[in-house]
Structure I
Amino acid sequence: MRPARSVLLVAALLLLGLVLIPGTAQAGPAAPAPLPAAMAPSAATPVAANGQLVVCGTKLCNQQGKTIQLRGMSTHGLQWYSQCVSNGSLNALATDWKADVLRISMYVQEGGYETDPRRFTDLVHSAIEQATARGMYAIVDWHMLDPGDPHQNLARAKTFFSEIAQRHRDKNNLLYEIANEPSGVSWSRIKSYAEQLIPVIRAKDPNTPILVGTRAWSSLGVSEGSNESEVVNNQVNAANIMYTFHFYAYSHRDEYLQTLARAADRIPVFVTEFGTQNYSGEGANDFTMSQRYLDLLAAKKISWVNWNFSDDERTGAVFKPGTCAGNGPWTGTSSLKPAGVWIRDRIRTTDDF
């Protein structure tokens, strides 16, 4: 476990002020944006409070060995909504929303990484630096979706994560999510992928926690007629890893909730994506079922990330359409859809770091 960085170092990083520039081959440094009063050098941040994270038993722990729960937001696909990942929006996420973690969602297909690996790798580098500058944790999300077999993108994943791990190995605020939502393949096939990719990452970065996607769109198998037992009884042969679970509260009811509750007592779980709507992030919000999930996550100290921090037209995108192109307003609730108002309120009630 690497030594903790001091608050002074985090404060220095705040001065980087990197900007993510949509539609360019490389996002580079720009003039630092003014820092909100809440981000004065003396302010504590999630990373300053917790330092290097490590998986301890079935939980996520900070550098002092304390079990913690991270709460935050996922970007939408960078190929579509990089304009929503800006100095203004991330300042608001860190200080107004008081988020602990930003999930950087880089699609592999659908106009993403495979179309221009250099451009999308550089976008991820820039987003990592922006989260770091604000004292937030960053999940690097290899957003494989279709094809559902992660082996189809194994060579690309090795190339991508080798560069990410090499460049950022000295940071203490990263997590690597190596397979967003596998589907249509067995758990043993997903496990084989993880056991081939993880050693490649570990050769560059021995310390960063790694998040492994589970079967059936990271439902621990439930969406394809299975349950958590297949993972519990056949775990990935690697240390400092967690397994991911995704849910959409309108669609995923008690069977999913109970599977998550059982699994969390046996294996380390991180909810890297959820929504209050149906599984497409559309339709009505079910805040009652969503709260049942969040109550369970709080009771078991399971970290979570909501989908998504964009102004997509769907119900699950937190900002009203046009917010990102209009550059805000980012703070408060005037630009938020109902799901955004609801999730912001729950992110702001932070863990007892």
Structure II
Amino acid sequence: MLSTHSAAEAGTGTGTGTEAAGLRDRLRAWLADETGDPHAAVSLPARTTMGFSRENWFFDASWTTTGGRREVRLVARRDPAGSVLDSDRTVEAALLRALHGTRAPVPALHWADLTGVRAGRPTLVMDRMPGDCRPFILAGPQPEDERVALAGRFCDELAAIHGLDTTASGIADVLPDPGAGAAHAAVDHWEAELRKAQLGPEPELEYVLAWLRTTAPPGSGPNVLVHGDFKPGNLLIRDGRVTAVLDWETAHLGDPLEDVGWVTNPLRAREHLVPGRWEREELIAGWERRTGRVADRRAVRWWNVLANLKLTVLVLAGQKALLDGRYDRITQTPVTLTKLLFELIRTYERERRGHGKGASA
């Protein structure tokens, strides 16, 4: 959801001039304290139109060091007044620091205001990395071969995340390991989020929750770092390569098939697939080759259901935040998502019944 190309390219205008000026003053005071330079300078920050759960403000900063004047391009990722997603900025900051220097291309975290005393709300200040954020690049006008090659690079990045040594990097010190119960832990988490978001009875989702619990798959192997929202919209791309993986706020330790289920979600086929060339099976098989792990196809179907439960809960959370006056985006009732949840459950059950009788996965 965060893009770190120029503000002009990303689109601005969601923050008022008064708000931007006030944030600039806050950032300048914060920068002066962090650098020890009372003359530290900050440009007027520009809020991008990218991002649904956090405010993203681009700005330039400069300060004097013993080696001379330093100039950097930064982004302040600030909590909004209301959001579709509540996550812990303390955990996110610690994870970004653990990831820095690993195979994962993440922006360097400079400073973290975990309480909001500096920027008005909890805020992380990090490098603006080069590249463009193009959520539907795989459905774009580029030649098909280029799009297929890029899809393979996306798969490279996902496999690399799943291959990180969580102990050596310190990631395991930041995130709890659910052990063999990763699937049940995921259901528990999103049920808790549903309870916070729902405005009334949700009988369809109660059925889905019960189904997920009774059919939860065993783990596919040792737990890994799961990104939780891996998609082209959370990647920066330049010259056909991935320059950054962004938005780690939902990252956790768990079954890597959770991410595989997210990227093979039928609802998001335009983001992740190239029709006829890089379909669901090509993506899963590509992930298997890169990781050396086996993706049980029925388990991936289960994680597809979990992925759409997650999206449904986020829509409901947006509705509640809007009604509470904490959010300024109107979200629709998740009828399409609910329908898809039951279609996916029917597909899972049909394939389960046909297992060993030639049914296609």
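Remarks
- The maximum of FRET efficiency 1/(1 + (r/R0)^6) of positions 93 and 285 (r between Cβ atoms, R0 = 41 Å, to 0.05) over structures I, II, that is, the highest value, falls on I.
- Among I, II, structure where distance in nm of label points 7 Å out along Cα→Cβ at positions 45 and 301 as derived comes to 4.7: II
- Source structure (of I, II) for log10 I(q)/I(0) by the Debye sum over Cα atoms at q = 0.10, 0.13, 0.14 Å⁻¹, computed value -0.53, -0.96, -1.15: I
- Origin of the derived value -10000 (helix-only ellipticity at 222 nm (-39500 (n - 2.57) for each DSSP H run of 4 or more, over all residues; to 500); candidates I, II): I
Only the coordinates and a few stated rules stand behind these numbers; no lab work does. As the structure is a computational prediction, the values presented were derived from the model and not from experiment. Cβ atoms are built from the backbone, for glycine too; each structure is taken alone.
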